[in-house]
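What follows is a group of structures, each given as structure tokens.
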Structure P
Amino acid sequence: MEAKATLRYIRISPRKVSILCDLIRGKSVAQASAILALTPKAAAEPLAKLVKSAAANAENNHGMDPEKLYVAETYAAPGPIIKRFRAQSKGRASRINKRTSHVTVVVKER
């Protein structure tokens, strides 16, 4: 039995989000929340809310015990890239890619 939560179109690069995903994978929900609360990264706050949401889904929709939950899977997939241009010298322009992510957290019962 598993429960999951998905956060889509977050305006942080998937490369930066996946660093935090690796930190919490395999940990209990309480331990993952504590790690994210003390991590000084931009993706920590949205990821903490996502873990909390996945745990609430497990408890309310599937009747799982919240004390036994752990983060079974977590991954960040690339979303659409917002393309912008910045002026450069000699009348040229260079492209700036503003990357987005789709983050998924799956929790299971031990």
Structure Q
Amino acid sequence: MTLDSCIQAVDEYKPNAFSNETKAQWLNEVEGMVQTEIFLFHPVDLVQYRYPADKDVPLLVEPPYDRLYRSYLEAKIDYANGEYETYANSMQVFNADYGAFLRWFALTYEPADAHREGLL
């Protein structure tokens, strides 16, 4: 999934008035969480995206776990729109998606070893 394909997918089923640049910044938030909390990247090594320059860059989490990007973006849209009950539900979905990826990654790799050996 690329930055743009994620934004376009969410826009299709959750119409919103937010710019693609804003949605890219929200995706940077979740990408930063993945990089620091799961992949154990040092903060100076974080990958950050700018829209539209990086719109075709693939995001780091691959299918089937890449759904965490869409669920996070949906939650941020709900929060920014002041739809707090919907936001709470959307965050539960994101937390489940994020937790599923975290569990899979921890069972599949030793995060520090994977980073050191160049697997990421």
Structure R
Amino acid sequence: MYIQRLIVENKLELVYSYMSKYENSQNPFEIRKRSINDFFRHAAVYIDESCSDHAVEIASRIMKTGIKPKDALHVACAVIAKADFFITTDKRLLKYHTNEIRLTDPIEFLNETE
């Protein structure tokens, strides 16, 4: 929640993508879906479908390390956006390392940046 507040206060920039939008559209809980869509309004950067070919190219490379396709596309979109961090709690995804972006969990992110 603290990270979300930092985004709302424009102290951090949120990147979201067509993958984030797609996954949220599949959310069966209407209240959560609306809440997430509302939060996306605070994003500084949106990676749209026009980047999908480039994202698939990057994601293909990421998937060779055992990362699932949707997760690989999320990371690829963050790489395209030139994000500094990709914050996740997915333990499998946190094992992926690249020089293109830093994958971290919320606690480690706050410890590093605060």
Thinking of P, Q, R, which structure, once relative contact order in percent (Cα under 8 Å, 6 or more apart) is computed, gives back 31?
Q
Ranked by mean projected area of the Cα convex hull in nm², for residues 15-54 alone, which of P, Q, R sits at the highest value?
Q
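With helix-only ellipticity at 222 nm (-39500 (n - 2.57) for each DSSP H run of 4 or more, over all residues; to 500) derived from the coordinates and found to be -11000, which of P, Q, R does the value describe? Don't skip to the end; give the middle numbers.
Numbers: P: -11000; Q: -19000; R: -15000.
Computing helix-only ellipticity at 222 nm (-39500 (n - 2.57) for each DSSP H run of 4 or more, over all residues; to 500) on every structure in P, Q, R gives -11000 only for P.
If Rg/Rh (Cα atoms, Kirkwood Rh) comes out at 1.14 when worked out from the coordinates, which of P, Q, R was used? Walk me through the numbers before you get to the answer.
Numbers: P: 1.14; Q: 0.97; R: 0.95.
Matching structure: P.
Values in this text are rule-based calculations from the coordinates and carry no lab data. Quick caveat, the model's predicted, so the values are computed rather than measured.
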